[in-house]
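Down below are the structures I want you to see.
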Structure I
Amino acid sequence: MDNSRLKYLYLIILSLIWGSSFILIKKALGGENGELVLQPLQLGAVRTMISGVILIAIGWKSFAATDKKDWPWLAVSGLLGTFFPAFLFAYAQTEIDSAISAILNSTVPLISLIMGAVIFGISFSRNQFIGVIVGLAGAIGLVVAGMESHPDQNYLFAGLILIACVCYASNVNIIKKYLQNIKPLAIATGNFIFIVPLAIIVFFSADGQSIEFTDSRVQESFLYIIILCVFGTVAAKIMFNKLVQMTSPVFATSVTYLMPVIGLTWGVLDGEFFNLWQGIATAVIIFAVVLVTREKKKA
């Protein structure tokens, strides 16, 4: 399949995988009875460690072939694209719904476009700019509708999601600018080689050794974490790195405009509320994806 079609296939698959990751984080944290099964730091650390073991096992040879001069950028990419967001999302979802997390995540393309133009000198088309603004308007509409239907939630924690979005936007521009010629598997593996030691430190600092692995609730949480690691981190990271190299940061991050649709669907199935205004805002977001991903000859 040629790249012009393959990029859309990647976009759809990534939206399905990452759109489902928010509900997996919610389930892994547990806490339906008011007490969390795993703490956010423990969840983020375990997710990073398991994903790292898998990636290093399958991608060590690919990483070993990279030039040492690229290692600092691989380390920074790992911190911004994986390490910090894993903890930020886990903490945020102790206070706000998984669907709202998915919605807020859709600000990544706008942040990516601004950072790419101002800091990294990466060009974008007029359609992409308009699409990003329209998509952001749809995302804001979703948040406002969510706040009206969930007035009891602490939306200050939404700030953690926005910080994670800045991390994601920085990472995608770094990949495009400095890691363009490195294999996607090597990028993903290199990321985790540098952040797994940090995750181990966080795990023990968060009293991870005291987790009761014989507890059925903990075992269920780890099942969700493993699914999240295999699909939401390992497979998706490799695919996303490839998508960034094939297209542009704005196109690649437009996956976050489709993710809220998947996230909201899972949220509704799990008992989270969804109203008419959220449906309208979701339609606006889908329209924005069409604008952002449309080909233009001149940037």
Structure II
Amino acid sequence: MNEDNKYYRIEQAARRRSNIRKAFLYIFLIICALAVLFPFYWMLLTSFKTQSTYNNEYVPKFYVTDPTIANYKEAFTAVPLAGYFLNTLIYTVVTTALMMIVIVPAAFAFARMRFPGRNLVFSLFLSMMMIPSELVIITNYVTITSWNMRNTFAGLILPSITSVFYIYLLKENFEQIPEELYKAAKVDGTSDFKYLLRVMVPVAKPTIVTITILKVIECWNAYVWPRLITDDRSRYLVSNGIQEIRQSGFGRDNIPAMMATVVVVSVPLIILFLVFRNKIMEGVSRGGTKG
């Protein structure tokens, strides 16, 4: 009986220590979550304040006493934000589609096809990831300028239609598919292209969806390259539009309207991530796991 009580007390003590550790962990995670979410909350809060209310708040308030949507109307009238949205949508859709057309066959070639120097070529591909992005931007700028593609959608899109990292991620995922399936398909006379579309792409769908979403986010947030290659307002993306608003008197004087503009630009990406967050996590975990 005493022995049973002893084990019971030990078990209770271990359970208490485990609960305490979990409590501290949850508190730490909550603090981290608040630190990450607070800027978004402050941005959204400020966007509903009037300019006079914001300017008269010597001590910032964490609530709105007189909310208004006038800032959102002003964001679309101060600059042609709707046109910037359309340009960004075209740039994002076309760039993402072309990139998938490039990287899927490339990943398949490195994962399944056998040709001389395959490993060496792939190693050279990976080594490109170590080149500073600034050097690549300079090279791309010189190339696009020499081809007279500044202020065109082609000049915006071409440098972004491939990605060594996404090829690597998709290749790792393709290699998890048993090679016996590929050999059996070849025995049956199936072409490589047909095998890719009917077997590998459906199996790797979570990773492909993840890459697509990440590319969409990357294109939507693009700033340096569009800013460098475009000075025609008819080709501005939303990132150029935000910079234009910030540099103008409208952006410097009316901070609530500026925050409303940022909210409008950010909402599509936030919705996209919330809808496909499970796909993103699944695709990344599949791509990073072998065996």
message = One of I, II was used to compute relative contact order in percent (Cα under 8 Å, 6 or more apart), and the result was 39. Which label is that?
response = I
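Given structures I, II, which gives the highest value for FRET efficiency 1/(1 + (r/R0)^6) of positions 72 and 256 (r between Cβ atoms, R0 = 25 Å, to 0.05)?
Once FRET efficiency 1/(1 + (r/R0)^6) of positions 72 and 256 (r between Cβ atoms, R0 = 25 Å, to 0.05) is tallied for I, II, the winner is II.
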remark   = Rg and Dmax of the Cα atoms in Å, calculated, reads 18.5, 59; among I, II the input was structure I
request  = Given a value of 57 for percent of Cα pairs over 23 Å apart, for residues 120-239 alone, point me to the structure among I, II it was derived from.
outcome  = I
request  = Give the label, chosen from I, II, of the structure having the highest value of distance in nm of label points 7 Å out along Cα→Cβ at positions 64 and 264.
outcome  = I
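When semi-axes √(5λ) of the Cα gyration tensor in Å, for residues 80-159 alone is calculated, the result is 26, 17, 7; to which of the structures I, II does this value belong?
Of the options listed, only I reproduces it.
Bear in mind these aren't lab numbers, they're just calculated from the coordinates by the rules spelled out. Owing to the predicted nature of the structure, the values given are computational and were not obtained by experimental measurement. Cβ atoms are built from the backbone, for glycine too; each structure is taken alone.
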